[in-house]
Structure P
Amino acid sequence: MRMTLLLFIVFLISNILSGSPAEARSVDNHPSVGAIRWDGWFAGSSWQKNLQSKEWQNRLPFYTKTGADGIITVIEDSQEVMDKEIVYASRAGIDYWAFCYYHPKSWSEADSYNYGWKRYLASKYKSKLNFCLLLQWGHLGPKDEWDETIKRFISMFKEPTYQRVSNGRPLIYFFNWDYMEKQFGSIPDARKAIDELRTASLKAGTGNPYIVAQVFAAADGTKYIDELGFDAIGAYSAPMGNEHREYSYSELADSNKWYWNSFRATDKKVVPLVNAGWDGRPRDYPGGWYASPKPVELAQNLRSAFDWLKQNPDATDADTVLIYAWNETDEGGWLVPTLSEGTKRLDAIQSVLSRYKR
C-alpha cells in the first residue's frame, strides 16, 4: 500500500511539472492498432533456411533476394528497407509497432535482433509511425544491471513517437513473465523490479508505464495483474490446434474471440489480439496450423476486435488492438508486403480503418 501511494504521489507531481505526454497518433474514430515486430531477418540469421522451400515462398517479403545459385536471402536489416516498411505501415493506418527487445547480454547474438528498433529510431520517416517495447522472458539482461536497463527503457519513452495509451502512459507488452520470478528470485522481488521501473519513469517525467501481460491462459494474466501489478491482459498469439492438420482461418478468428472473452471474464482490462495467421511448419512446430487468411478475412477479424471493444467499453482503458504480426513470416503471421501478395493485406486493413466509426 505504501509503495502504491508513493507511485501515485510521484505520478501527480510528474504530471504537474511536465504535463501529460501526448496521446497516441491514432485516428479518433477507432482504437489504435499495433503490430508485433520480431526482427530475426539479418545476414547470417539461422532462420533464413526456413523459407528456402518452394512450399513457403508465397510468404517471402518484398526485401527477399534470390542468388544465382537459387539460395534465398531474407535480409530486412537496412535503413532503406526500414524506411519503406514505415511508409507501408503508416499508409495502411497502423499506429505503432511493438518491437521485441533483446538485452545485448541475453546471449551472443542477442543484439543482432535489435536492428528493428535501431533502424526505426534512425529513420527520417519515424514521425509517421509510433513504436513501443515488447519485453520477453529470458531477454531482460542480468539482474544486477536492471537499473541500467530501466534507463535504456526510459530513454525510449522520451522519444516523441513512443506509443502512449490511457491518458499518456507509455505502453509496454510483456511476454511469458513467469520468467520474472526466476530472474529476480521471487514474486515480491519481481514486483519490486516492476515498481522500480514505474517509479523511475514517473520521476523522469515519462509517465507510469501501462503494462500488458501477454499470456496463453486468462488465469496467468490475472496472476500477473494481482501479483506483479500489471495493467491489462493480452496475448502474443492465439492458442493453437492440437491435431496435426490444417484448420481454417475462421477457426483462428474464433480462437481470437475466445481469448477476448476469456480475458474479459476475469474482470481485468483487455488488449485484444488479432492473428494475421499462424503456420509454424517451416519451423517444424508440432500441432496444427491455420490456412492463410484472405485479405478480406483478416480485415473482418480486425473489424470484429473493434466491434468487441465498442460492445465492451468497460473492458479496456488502453483502447488499442495488437496484431500478430508484422514480419513473423516463418511462423505464418505477417502484414509486411510480400512478393506474392504485394500490399493486399495492408490494403484490406486500411479499408477497415478508413470506414470504421465509433
Structure Q
Amino acid sequence: MKKYHSFIICFLCFSIFCFGQNNPNSLEDKSILTIKGKRITFEHLDTFITKQMDSLNIPGLSFAMINNGAIAYAKNYGVKNIDTKEKVDENTIFEVCSVSKPVFAYFILKQANKRKIDLDKPLYQYYTDPKIDTSNDYYKLVTARMVLNHCSGFPNWRKDEDESNTLYFVNKPGEKYGYSGEGYQYLARVLGKILHKTDLELNDYFQKEVVQPFRAKSMNFTWNNSLQQLKAYSHKNGKPTDNSSQGPADWFGAAGSLHCTAKDYAKFLLSVMDSKNKVGKQLLSLNTTLPKEPDSLYRSFGFPYKMTNGKIRYYHTGNNSDTRSYTHFYLKEKFGIVMLSNCDNFFSSKFVHKLFEYLEEEMMY
C-alpha cells in the first residue's frame, strides 16, 4: 500500500510539473519580460496598449514580442477601418512597409548561397533596366551587395515616383550611403530575370524559399484579391484610405509591399536569430568595406543597428505614407519587438514613445 501511495504522489507531482511547463495558461506563460528583466502580465500589457490606442487615435495594431528565443506574446488590436469599426482578428494582415527590406535581403542571400546570383557581380551583366540612366558608366558599377547596403547611388524614389521617368543616379555607386527603395526594386527585377520568373512566380518561389521553412501563415510581396478580405485599411489624417495593394497586382514590391502579421514577422526574426542559420548570420554581418551610415556605424545586409545600454539593437522602420511599421531585436539576448500599424500617426502621436517607456526601452530609431 505504501508503495502504491508513493507511486500516486510521484505521478501527481510529475503531472503538475509537466502541466506547468506546457500549459499555455500557466502563470509563467501569462507574462512577458522586458529587455531589462521586468515582468509584465499579459493583462497589464493588453490594457496599456488598448488605452494608449484609444487615447491617441491608433486604429489598428499588430504586435508581437520575443522572449528568450520564442514568441512570448502576439496579438492584433483595434479596427480594420475606423469608419466601419470592423474589428481586426488574428488573421488580419498589415502593410510591413520598408520593414519588408530585410526579408527580401534574406531571400537574395539564400539565392547567393545557391550561386544563383553573385553579390559582387555588376548587376547590368544580368539585366539592365532600359529606364536606367546609361549616360555614364555608373550603372556598370552597381552590385547586389551595394543595393543591400544602400550605397547603390540611386535615389530613394525617382522624381514623382513615376517609373516612366529615367532612373537616375545621385552619386557614384559604392561611394556614399544613400537609402534607396529604387535599388531594391531594381534588384528584384534582376532576380526575376536570373530565375526566369514573373513577379507572381517570384513570390511563389519566395514562399518556398523563405516563408514555408519558418511556417509563416501568410506573407506575400505580391497581391491577390483574397488578401483584401484580410488586410486592415490604412489611415491618413484620421480617415481610411484603402485596403488594396501598394501597386499593380502582379508587382513584386521588394522595397515595401510585404503583407503579414507581427506574429509571422516575429517568426522570420526567430529564424534569423537561430545560431544554426547560415543565411541569418550572413544577413546580420556588417559590411565593413562599404560606406557607413550617417551615424558612423556600418550596416548589416538586413538591418542597421545601434548600441543601447551596452547591447546591440538591430532595427528597421517603415513608412508607406498612410501606415507605419517598426521592429527591433537583440541577437545575443534573443529578444525582439514587432509593431505593424495601419495609420500615419503611429510615431507622431507618441504611441511608440509611450510603449517603449512602458517596456523599459530607450527611444531610438
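Every read-out reported here was derived from the displayed coordinates using simple, explicitly stated rules and does not represent laboratory data. Computed from a predicted model, the values in this text were never measured in an experiment. Cβ atoms are built from the backbone, for glycine too; each structure is taken alone.
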**OP:** Have a look at P, Q and say which one yields 22.6 for mean count of other Cβ atoms within 10 Å over residues 56-63, as calculated.
**Re:** Q
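Please compute FRET efficiency 1/(1 + (r/R0)^6) of positions 128 and 192 (r between Cβ atoms, R0 = 25 Å, to 0.05) for structures P, Q and give me the label with the greatest value.
Values: P: 0.05; Q: 0.95.
Across P, Q, FRET efficiency 1/(1 + (r/R0)^6) of positions 128 and 192 (r between Cβ atoms, R0 = 25 Å, to 0.05) peaks for Q.
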Subject >> Structures P, Q, by Kirkwood radius over Cα pairs in Å: label with the highest value >> reply: Q
**OP:** Tell me which of P, Q gives -9000 when you compute helix-only ellipticity at 222 nm (-39500 (n - 2.57) for each DSSP H run of 4 or more, over all residues; to 500).
**Re:** Q
